[in-house]
1. Looking at FRET efficiency 1/(1 + (r/R0)^6) of positions 45 and 77 (r between Cβ atoms, R0 = 30 Å, to 0.05), point out which structure of I, II has the largest value.
2. Can you tell which of I, II yields 17.2 when mean count of other Cβ atoms within 10 Å over residues 21-28 is derived from it?
3. Using distance in nm of label points 7 Å out along Cα→Cβ at positions 29 and 61 as the calculated read-out, with 0.8 as its value, let me know the right label among I, II.
4. Work out the source of 4.3 here, i.e. which of I, II gives that when distance in nm of label points 7 Å out along Cα→Cβ at positions 37 and 125 is computed.
5. Looking at structures I, II, which one was relative contact order in percent (Cα under 8 Å, 6 or more apart) calculated from, given that it came out as 25?
6. Output the label of whichever structure in I, II has the greatest value of volume of the Cα convex hull per residue in Å³.
7. Identify which of structures I, II gives the largest calculated value of Rg/Rh (Cα atoms, Kirkwood Rh), for residues 13-92 alone.
8. Which structure, out of I, II, was distance in nm of label points 7 Å out along Cα→Cβ at positions 85 and 101 calculated from, if the result is 2.2?
Structure I
Amino acid sequence: MRKRRLDATLLVLLGLTALAVGAAFLQDPALPLRGFAAAGRLFKGVWAELLLGFLLAGLLEVLVPQPVLSRWLGSEHLARGIVLGWFAGLVMPGGPYLFFPVAANLFRSGAAPGPLIALLTAKTLVSPIRTLTYEAPLLGWPLTLARFIPGVLLPPVMGLVGQWLFVVLKGR
């Protein structure tokens, strides 16, 4: 088993949490415990989705051979990968608990950044279920379509620009 190293994100989260606990304690010594209880309630509401998201990501890792993943989502066939990521993001069910573990696993397994950026952009900008159940009924169709249509068209652009930026930033 690989030993996990402390990365900058973990250190920032640890620091912010320690600062929040300290600020809460200074305001009222009972506040940190109430905050921990609130965190427990939040975790209780999402633990199943988190577990299923990580299980699906792990299963995809063992079910999809690396050469197949590279062929469809690798940088050798970037346009095809971006279109596939775009489509997958539009139709993928579930929330961030599902798709971020899956995207992270795809990236670790060799998917290029561009297709993953297209997938994540499509998934976060355009949700057909959200559009039909919340957005259109509450905001009306003109505003919904004025947001939805550019949202559908943007993921491939984001994938291309994101792929280029990733290469530039990684080269630093």
Structure II
Amino acid sequence: MQHGLRPDDIRKVHVDSFHYAATLFAGMPDTTSKAQYSLAFAVATMILYGRIGVEHSSGAGLRDAAVADMLKRVQVSEAAKHSDRFPQGRWADVQIETVDGRLPDSDDVHAPGGPEAPFGEAVLGEERAAAIRDAILGLTDTESRFSDLSALLYDPPGGQGSHVA
């Protein structure tokens, strides 16, 4: 995590974002749908695990006590400056309050893959998109392995992921 922080160093995380992001599901989700529409859950999960995968948004991941604890420390609010830029951009800024009183914060950041920061050719170019498509369509084959698809999703070229780090 940036600033050398560990999850135990964090007292509070405050995220300012656009209206629709701030009004997403705020509690501990009990369904995959709620997990996928919860900015606070995504932030808590990223802090703890550095990524968000299927294992976090389904099954036992929906009962993860560490995520539930971190989620209590995450607050999401609307910021007019971010709402004014939506839908052309999906912006946010973050301030973390540490247990020792530090207040590291971010500049305004945006979601990767959107219009303000489209994925580059190496991350989602024609060849990579075709490989992902083929892996998805191949999942119905009796010899298919989900690991073939997950490698494309979680280990993209150049170390760039589909998640915000």
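1. Working: I: 0.15; II: 0.95.
Comparing I, II by FRET efficiency 1/(1 + (r/R0)^6) of positions 45 and 77 (r between Cβ atoms, R0 = 30 Å, to 0.05), the maximum is at II.
2. Values: I: 12.0; II: 17.2.
Label of the source structure: II.
3. Label of the originating structure: II.
4. On the way: I: 4.3; II: 3.7.
For distance in nm of label points 7 Å out along Cα→Cβ at positions 37 and 125, the value 4.3 is produced by structure I.
5. Here the read-out was taken from II.
6. I
7. I
8. Computed on structure I.
Where a number appears in this text, it was derived from the coordinates with a stated rule and is not lab data. Because the structure is predicted, anything quoted here is derived from the model rather than measured. Cβ atoms are built from the backbone, for glycine too; each structure is taken alone.
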